[in-house]
Structure 1
Amino acid sequence: MSEIAFVNGKFVPLAEARIPVEDRGHQFGDGVYEVVYAFDGVPFALEEHLDRFFSSMAMIRLNCPYTRAEVTDLIHEALRRSGYQNAVIYYHLTRGTAPRGHAFPPPSVPGNLVITVREGTTLPDEIAEKGVTAHLVQDLRWGRCNIKSLNLLPNVLAKQEALDHNAFEAILCKDGYITEGSVSNVFIVSQGQVRTAPADQKILPGITRMHVLELCRELGIPVTEKAFTPEELYGADEAFLTASGIDVLPVIRVDDKVINGGLVGPGSLKLRKEYRNLIAKRCLAI
């Protein structure tokens, strides 16, 4: 088993992978990306991630030199070559390599596709059972957060600020309302109703978020996509985060505000269990 990279037509050991200095992703963040987790050798929700990948491309007028079927085959081949059964698969496409200039390069310049595969790990259940803490940060990102862009500096700064405050995640707030986390979507549970910010341009429509909303509807749990304030977050019965790397993760405190007396609520744990069952149904039983 080994970490693998695919860079513009070649599979190489990850440690040997190289990108050109004038790659536009490197110089401008001019590209989009996705991260998929594989379980028992099966990438979970790959089609949904590919949907978002190609949607993000369309929104920034980025043409892919590979078809969707070819990208799918390359991801599976990279996973096969790595030998990992549980893996983190990262892939991105940039606008190619060209002399530095803000304008798009000529159409003849192909985009650069990169895929990497590393061994994957899941968050220990003990962490979810105890819950995590979060830190409130002002959301200073650009106005198209629904695009999964390579421009992640505000997310990086927010995440580090959270870690500096001994918190697991940064929860972002813009114009008085919670948007999402630095690497996650944010939910609250109040009076039996699950609530999260709407999938507009202020948030990234997370794949785990999408599945959790579907699970709520299947389980008959009332759910609404409506923005909420920090005060509503602090006063919620439960709060939790969703993302591919953490599944459904309860939050028990935000800065000095304790949620539900610091106890993990039953709704969060139920949705985490159902989400893990969904992964097992799609991947582990194959």
Structure 2
Amino acid sequence: MILITGCTGFVGSTLVPMLKAKGHIVTGLVRTPNKRRGKPYPDIPMMSGSIMDPTSLERTMKGVDTVIHLVGILLEEGTQSFEAVHHQGTRNVLEAAEKAGVKRYLHMSSLGTREHAASQYHQSKWDAECAVRDSKLDWTILRPSVIFGRHDNFVNQFINMAKFSPALPLLGDGSTQMQPIWVEDVARCFIAALDKPESVGKVYELGGPDRLTFKEILQTILQASGKRRLLIPTPFTVLEAEAWVMERVLPTPPLTQDQLIMAQEDNICDIQEMCETFEVAPRTFRDGLNDYNM
């Protein structure tokens, strides 16, 4: 029995049906089972609860052998802070899992996570990883780079902008590197880890085969969509000022200062261990764009 937190999110909605296809018994943790987002799972039981509610977690852990913890946020809203969701939420899940006798635990982190990280996002992910390492569970941590797929919020944001705007903004000069990984490849790594005893107690960095600058990513998106648009360099000082204003005016700002800190860091890794351990041949970014509605 596998319990998945964040089962209706971007990665979760891809992972759940793939696990079912492999014959795994899956259940999901959701705050509102009758209003869940993402793809419907008519044949999968949904447990009502929250990672911020230890009592509900203890109830949902009964009979569970494995926990796959996917919950994460990219934007702080109200009480949903990085510290609360990533760190304390993870601690709650781990404690409930240990009390229930769960043995196996797979954790979704993020590439760039490290001690003394500049961004609050990455620092909270690091604190969560430390809690995982200190647990008594047979854990594996996976750190993907930016994840793309037909229903993502990353590529689709620029596809939609290109439909109406004659130009797209570059972050700085667009030279920051990323290593986009297809969402199904991320799901395959999680599934493979379940049957890989050698993955216990290890951290894996996940990325696609392409190391692309932000400018190259936008150029590839435009080429795939058959559009020609200007790419305008935008200094980070200007973007930081805009983000400062948006965070104070908009309830859900499209850009935050913490995101800009991460945007100035390369997000790349060596994927040899990922490919060899999980037997994954990651899909290229250009090929993955064929799935999108351009």
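Nothing in this text is a laboratory measurement; each read-out follows from the coordinates by a stated rule. Predicted model, so just to flag it, every value in this text is computed and none were measured. Cβ atoms are built from the backbone, for glycine too; each structure is taken alone.
For which of the structures 1, 2 does the calculation of mean count of other Cβ atoms within 10 Å over residues 243-250 return 12.6? Working through the options, I get structure 2. A value of 3.3 was derived for distance in nm of label points 7 Å out along Cα→Cβ at positions 91 and 187; which structure in 1, 2 was it taken from? Corresponding structure: 2.
Structures 1, 2 were shown, and helix-only ellipticity at 222 nm (-39500 (n - 2.57) for each DSSP H run of 4 or more, over all residues; to 500) at -9000 was computed from 1. Of structures 1, 2, which gives 41, 23, 22 when Cα extents along the principal axes in Å, for residues 43-122 alone is computed from the coordinates? Value 41, 23, 22 for Cα extents along the principal axes in Å, for residues 43-122 alone corresponds to 1 out of 1, 2. Comparing distance in nm of label points 7 Å out along Cα→Cβ at positions 163 and 275 across structures 1, 2, the highest figure comes from 2. Cα extents along the principal axes in Å computed as 56, 40, 37: which structure among 1, 2? Structure 2 accounts for this read-out.
Of the structures labelled 1, 2, which one yields 3.6 when distance in nm of label points 7 Å out along Cα→Cβ at positions 67 and 211 is computed from its coordinates? For distance in nm of label points 7 Å out along Cα→Cβ at positions 67 and 211, the value 3.6 is produced by structure 2. If you line up 1, 2 by distance in nm of label points 7 Å out along Cα→Cβ at positions 51 and 155, the top spot, with the largest value, goes to 2.
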